[in-house]
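Input: structures, listed below.
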Structure 1
Amino acid sequence: MDKPVYVEVLETIVKNLVNNPDAVKITRSLDELGVLLKIKVHPQDMGLLIGRKGEMIKAIKTIMKAIGIKNYARINIKIEEPEPLTQVKTSTDQIIEELKES
């Protein structure tokens, strides 16, 4: 099944903003409010997607709203919370923990 135009546009915009374009996933669902597009990106790319003071995501939402009007769809965008990055303990971390314990 072909993706709607607005999904392809959003995917193109997001993939060109982030450092890990292969990790970008856009899911589309229909609800009582219209079309819900969920964006999932690599955890390190969240800041790039949101932008300073949320300006980037606001701009993306504005563009998508205009595209939605043209396609007779009310488009809502949600950014999925990434899973937290796991911290790998280094030998320095282990030494600090041992010093705290003693």
Structure 2
Amino acid sequence: MNKEQVITILKKNNDLLSDFHVKALYLFGSVVRGDEKQTSDIDLLVEFEHDAQIGLFKFSRLQRALSEVIGCKVDLATPEALHKAIKGQIMEEAVRAA
């Protein structure tokens, strides 16, 4: 699945993102670089609304829901969870998807 396909799917599922108080969703990794394979997962970076109460279970439900609508495995992270050694590179290549 390529970058444009993923972005189109995510934009069609705005209600899902609203239900989880998603402020912004960014695509990064192999799909953005154009070197994805048939078996590649989708790497997404999520920012939640400031007052959102997102615990581990809700975060996991969002990850599963995104995997279902996209149709393949999704790796989901927040900017705060990124290790400082890779955060700069990820933030540089990240493309806003929703």
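Things worth noting here:
- Per mean count of other Cβ atoms within 10 Å over residues 50-57, the highest-valued of structures 1, 2: 1
- Each of 1, 2 could give relative contact order in percent (Cα under 8 Å, 6 or more apart), but the derived value 25 comes from 1.
- Each of 1, 2 could give Cα Rg over 2.2 N^0.38 Å, for residues 26-65 alone, but the derived value 1.45 comes from 2.
Quick note: the coordinates plus some simple rules give every number you see, no bench work behind them. The structure presented is a predicted model; accordingly, all values stated were derived computationally and were not measured. Cβ atoms are built from the backbone, for glycine too; each structure is taken alone.
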